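Listed below are the structures to be examined.
Just so it is clear, none of the values below were taken in a lab; they were calculated from the coordinates. None of the values given here were measured: they were computed from a predicted structure. Cβ atoms are built from the backbone, for glycine too; each structure is taken alone.
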Structure 1
Amino acid sequence: MRLYKLAEGFKVKGGDTEITGIVYDSRLTKKGDLFIALRGRRFDGHEFIGDVIKKGAHALCVEKDENYPVPYILVKNTREAMGILAARFYNYPSTRVRTIAITGTNGKTTTAFIIKDMLEFMGEKVGLLGTIHYCNGEICREAERTTPESVDIQRFLKEAEDTGCRFFVMEASSAGIEEKRLVGTQIHTAIFTNFSREHLEYHGTMENYLNAKLKLFREYSPEYSIINEDDPHASLFKENQKNVFTFGLSEGADIRAEIKTISLDGTLLNLHGLIEEENIYLPIPGKFNVYNMMAALLTLHVLKIPVKENLKAIIQSIKGIPGRFEVLKGSKCDINVIIDYAHTPEALENLLESIRTFRKKRVITVFGAGGDRDRGKRPLFGNIAEKLSDFMVITSDNPRNEDPESIIQDIIAGIKGANFITIIDRKDAIYYAIEHAQPGDIIVIAGKGHETYQEIKDKKYPFSDKEISLEALRRRGCLN
């Protein structure tokens, strides 16, 4: 594509040229690329302009007006411009692939996976972009972060379109929204799951964090808005939206669930409102997953996918999500291990409250808190775990650049009693919990979920809660 055509509406200096790709990472620059100089928290892309020109970049997109030896687009905000340019370069794929964006503190990943499972059951190819995977309808690759940069989003959308996807489901993190990574994406359906304390190390205040979430609805003008009616902030997300649908357990919701029983294997419920059905079996446990399922059902409803005729089969098609209430059964010892990503106080509380409804004996919780993140959450974790567990093993999560012992002490500050042990090494902590469990106990390993690494001092070391738990169960002779 010619630069003048790509940059129509922008100020271009230095003449026209052919553009064969768009990059923002100087290390990935190839001959013919347009390099976007982003200002980040640690690096400023303008500092690498010399490098990208040597690598053959044909043009630049910059905020600084200097005497560059190649053509350049001069803008006030390169992040915002990048989304517009990327969408144009890939020929606006989100105008043809209906894009569903999910925001909220908890439940984004599970809701995205459920929507994908349901649509695939109905014969659709679906693209997915989120915390665990990036999928283009045919292949999935490991995700680097929840919401990637706008160029990557547009490329993934184009890949999904090229493989025949009509739908694309993505998680919209607060940082991703705040950093304008969704610019250039036409949102067909926006979903709000819930709101609670998280990411204050990034946003500074709860108000800033909430406003970032609201921007998905207020700045991107989705065709449909799907809102958790039971969240105290629901009315803010509904303001000035075109087509609003709500879900929840309360009477006012457009689709309302009546939970009958919750077990380790799933939940039995009735649905009322837009969809009326009794004795539905949801094959993933937890009250919070009932909310996620209802958000997904409403999504199919607004996408005009017929759900009522196949409702029970559609819901039973939902598969387990890696690291989200993932159950490992130690049948020979009558103990069960639950791996979950719960890394916010509300998520931990929801998880443990659900487990307490069907536990036979003790709930043993293994958990920590992430380093270089909101310290104010740590005593809340301790308080919640103490209230809802019979015993706690407090350990490291991803300590990053903090002292693990210091993080543990912050957690202990929220604990009043002594029903806990501290074991800094997470592997040792998991082994301890499983080795000391008694028949009927449930061991909850919270915080890391699907992650396959532990981050310590700027390095990621191989680490999987699931694999270590299976090792410990195997060593104890609990597996069939």
Structure 2
Amino acid sequence: MTLDGRDPVTTYHVCKQAVARARSGEGPTLVEALVDRLGAHSSEDDQRRYRSAEELEQLASNDCLQRFRARLLEEGILNENQVAEYEEAVKEEVNQATRQALDARDAEPEEALSNVYGSEVPEAIEPASGAESEELNMVGALRECLAEEMDRDQRVLVLGEDVGPKGGVFLITDGLFKRFGEQRVIDTPIAESSIAGIALGMALAGKRPVAEIQFTDFAHMAFNQITNEIAKFRYRSNGGWAVPMVVRAPMGGHVRGALYHSQSIEARFATPGLKIVIPSGPYDAKGLLLAAIRDPDPVLFLEHKRLYRMFKEPVPKGEYLIPLGQAKTVRQGTDISVFCYGLMVHYALQAAKAVGEDGISVEVVDLRTVYPLPKEQVLESARKTGKVLVLYEDNFSVSIGSEVAALIADEAFRHLDAPVKRLGGLDVPSMPYAAPMEDLFMPNPAKVEKALRELAAY
């Protein structure tokens, strides 16, 4: 409905009705409140260049404060003395706040580095002694983590497109709606920006939301919410507000998903204040997701679609937690270090096994947290072997792989016996659909093996 926003009394009553309607479950109300911009848009704006003197005078005469003042006097609610007292009190309050700001100390330069992330992060929790394990794929491991943590913590809830009775496109939330109900498993409209924004509000209100974006490719619709609002909230409030929330999304290629179902978005979303995690298997997926849910900061949790049902491995029942920011050496080696994550971990292991038969010892490091990078573990392995392959499926340029290579070049150059080598996806706008073209775009075990042999021969 449309109303005169210059009239505070009417605005109050209409908005009160709209709030009551929403709280009663009747849905939202769109209130269009018509108001005027009385002042300049910015310090560089001079309204006299595009508004006439008559228009400016008319706008000033319609000022909501002046109208409200006149109404209070006309209806006898206040007299002139009371109005003057109110105005004087408000002026003094503003002046006092101004003096407080002017008298405040100047910020120290190093304070610019504070409150990027929270300091109290979850510590490692090992599986309970003698805990029963079950062979699970990644879908089952993620579902088990969500169910167990929702049982433990009433603040945890999930929201997204089709996460309710349908159980999500990949069935990760299957059964949660029946178990926890519509208040904690919330189906949303197809509106990624709204999903992220609602999760932000829930986190600020004390909840621990786990929002699902159906495919990473559509997370771009929520780019402003995730990178400009969610990631910055702790910093912009100087630590006054935390945003403990997770955004889950399936990612990656080699699934014939083409343009809008194959993208790797981790580099585009890498923003200080946000953590980005990409697991490579069921065991890690469960432990890392639990850490993400309990983290004091927002986490973008990306799951490679090809890994969802690629293999099973023993996953302990109950609580265990893998801290964020810690890489995992999944294969020890002495000649070459491979830094990778997600699906590429498995391609690296296949290639490392192949070249190992010829005496080339390859160390494979699963980054797990790709932003911020686990820098010390990366540098330690690079210094140990002296030769490095950075493996990833995102576009070759402007990528997480680029940052890993730059880190090693900056801080481990003297320990290198060969230039840092990168193997990534092609620099083309999107993943092709045709199988031969997708295969050309994507790294694969044969390409990794070739790169390793070239490094070994250098």
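A few notes on this one:
- Answer label among 1, 2 for the case where Rg/Rh (Cα atoms, Kirkwood Rh), for residues 398-437 alone, calculated from the coordinates, equals 1.16: 2
- With respect to distance in nm of label points 7 Å out along Cα→Cβ at positions 30 and 102, the largest value across structures 1, 2 is given by 2.
- Of the structures 1, 2, the one that 92 was derived from, the read-out being volume of the Cα convex hull per residue in Å³, for residues 94-149 alone: 1
- Mean count of other Cβ atoms within 10 Å over residues 262-269 - structure with the largest value, from 1, 2: 2
- Identity of the structure behind 95, 53, 47 (criterion: Cα extents along the principal axes in Å, calculated), options 1, 2: 2
- Identity of the structure behind -9500 (criterion: helix-only ellipticity at 222 nm (-39500 (n - 2.57) for each DSSP H run of 4 or more, over all residues; to 500), calculated), options 1, 2: 1
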